[in-house]
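The data blocks that follow each hold one structure.
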Structure P
Amino acid sequence: MKDDCIFCKIANHVIESNYVYEDDLVCAFRDMNPQAPTHVLVVPKEHYANIVDGVPGDTLAAMAHAVDEVAKAEGIREDGFRVIANTGDAAGQTVHHLHWHVLGGKNLGEGLL
């Protein structure tokens, strides 16, 4: 855990949040500034700056499983949802701890921007 990382603190329950899913490697919690009716962040409990920071395969697999669990729990699995990982400042990554946004609950359209 990186001491000055807000997502490390949330993932490890140093700071509590509105959790949707959790296992030994990852947790998922509601975004504080939702961009869709469902907006959940999936984060590893270990600190990785982004998706190209040497993330172990078992952690990525756990994140993918968490996305599926969130989609089922939120009732968006059948209608569709979007998963986004911003990597770096130019992509809009504001917290430099790997996280995937799971968005759904409305028609998100075809455009990404």
Structure Q
Amino acid sequence: MNPFFCLDDLRFEDLGNGQQRHVMHLPGMTAMFVRLPRGTVGDANHHHVQEQIAYIISGEVRMFVGEQSALLKAGCGYRIPANVPHHLEALEDTLVMDCFSPQRDDLPATG
């Protein structure tokens, strides 16, 4: 495994509706880059056992975590405890980096 990568060189998986992701794993964590087109709205019931931290690389979202929400632009991020429902609305074309611990076995590595 090459320990180095450049965002521009990563292969992104097409998820449909303009959404794309690149997933990479280490034994105790998963990192995922996600491209979301303006207008993307996540599932309000989404939750998982992993803790999550994310960083908005570019774009703007309205993020909902439990009963709280915030408008987040590039340079901002969010933290989500295990099993807390969360979702976002992409207000602009957006690129997000998500980090999960422990590893998300439900997300296959992109390569």
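Just so it is clear, none of the values below were taken in a lab; they were calculated from the coordinates. If you're wondering where the values come from, they're calculated on a predicted model, not measured in any experiment. Cβ atoms are built from the backbone, for glycine too; each structure is taken alone.
Values for this structure:
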quantity	calculated
Computed 14.0 for mean count of other Cβ atoms within 10 Å over residues 24-31 - originating structure among P, Q	Q
Among P, Q, structure where Kirkwood radius over Cα pairs in Å, for residues 56-95 alone as derived comes to 10.3	Q
Test item: helix-only ellipticity at 222 nm (-39500 (n - 2.57) for each DSSP H run of 4 or more, over all residues; to 500) calculated as 0, pick one of P, Q	Q
Winner on relative contact order in percent (Cα under 8 Å, 6 or more apart) once structures P, Q are ranked, highest first	Q
Ranking P, Q by distance in nm of label points 7 Å out along Cα→Cβ at positions 48 and 64, the structure that comes out highest	Q
